[in-house]
Structure P
């Protein structure tokens, strides 16, 4: 019976519930997505690591030359092409042990690269960001959350501040011949007494 249990364990996912929870399902490029991965175990099992898998995929309709066997030549056809623009697997914790009835929250704080592409959906092009949580288990299939789609927006434009150059000048003051008050050397009339400068 012990051998049969070990064999079935290699094929079955550990009995547990895992969920991803985020503070927001929207994030700007260059900012962090905060939340937690919640694990509730209903049996004992060893965990090799707890991680998230983040991916940005672009799908586009493109014209490609496709061989037509009936016509025996290549023809232009519209097909959907996809490319992974960004992929990351940030680790939330390393090896650990989960016991039956244990509930644990693993905090996450994942940075979305500033140079990435924002989410978009057009007539012929679509960019999506997805994330899922994974609890990797020793010698058994991994426990995986449902895949969540994150709305990624372009960063807000920073206001441009133009600093004016400060022009420093030296002002030479001279005494007035009539009232002895100081006045700038460049003026022609004394601001104190109104007398005309004579020298």
Structure Q
């Protein structure tokens, strides 16, 4: 049984796009600033020239509430259920909960409502490669360049769930650039049929 590590925000949920939409309004309307300084950055603290206090205020005001309104990425539910029915072991690996514990419960309730079942949950994880290596996870799906680069250094195949403005990484036999769950499924099937 092949184990797959899966990030939540930006991969299963379209959370990063939701956060960025609200961050634009916060930056312009509340802070009266003028936008993005690093378009490739996923996280707001790297994307804008905000002070630590401004970042904290935004996180406290929006992070939990935005989870409640964030949709699943297209086909995420269907493909995850298909992979599970085909015998893959699916493991959530997320740093969700490091800032707000309540954010975990909200997502778990969303999964339950959609009857999404995972084999293991690794919440509040700041070292995703440690989790992969300790649990023999062969493939990770993540939207972080750092996580994907770390994965290939540690012989873990990375499906880089890249958003259009995010930094491009050079694809190779250990790193695949994807932007939807149809591509994720195709790569997982090709990899498990041919390489792993």
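Tabulated results
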item	result
If helix-only ellipticity at 222 nm (-39500 (n - 2.57) for each DSSP H run of 4 or more, over all residues; to 500) is computed and equals -13000, the structure in P, Q	Q
Mean count of other Cβ atoms within 10 Å over residues 71-78 - highest-scoring structure of P, Q	Q
Structure (P, Q) behind the derived value 15.4 of mean count of other Cβ atoms within 10 Å over residues 143-150	P
Identity of the structure behind 1.5 (criterion: distance in nm of label points 7 Å out along Cα→Cβ at positions 23 and 39, calculated), options P, Q	Q
Structure with the greatest value (metric mean count of other Cβ atoms within 10 Å over residues 63-70, set P, Q)	Q
Structure from which 56 was derived, percent of Cα pairs over 30 Å apart, options P, Q	P
When distance in nm of label points 7 Å out along Cα→Cβ at positions 31 and 127 is computed for each of P, Q, the largest belongs to	Q
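We did not get these values from a lab; they are worked out from the coordinates using the rules stated. Keep in mind that what you see is a predicted model, and the values were worked out from it rather than measured. Cβ atoms are built from the backbone, for glycine too; each structure is taken alone.
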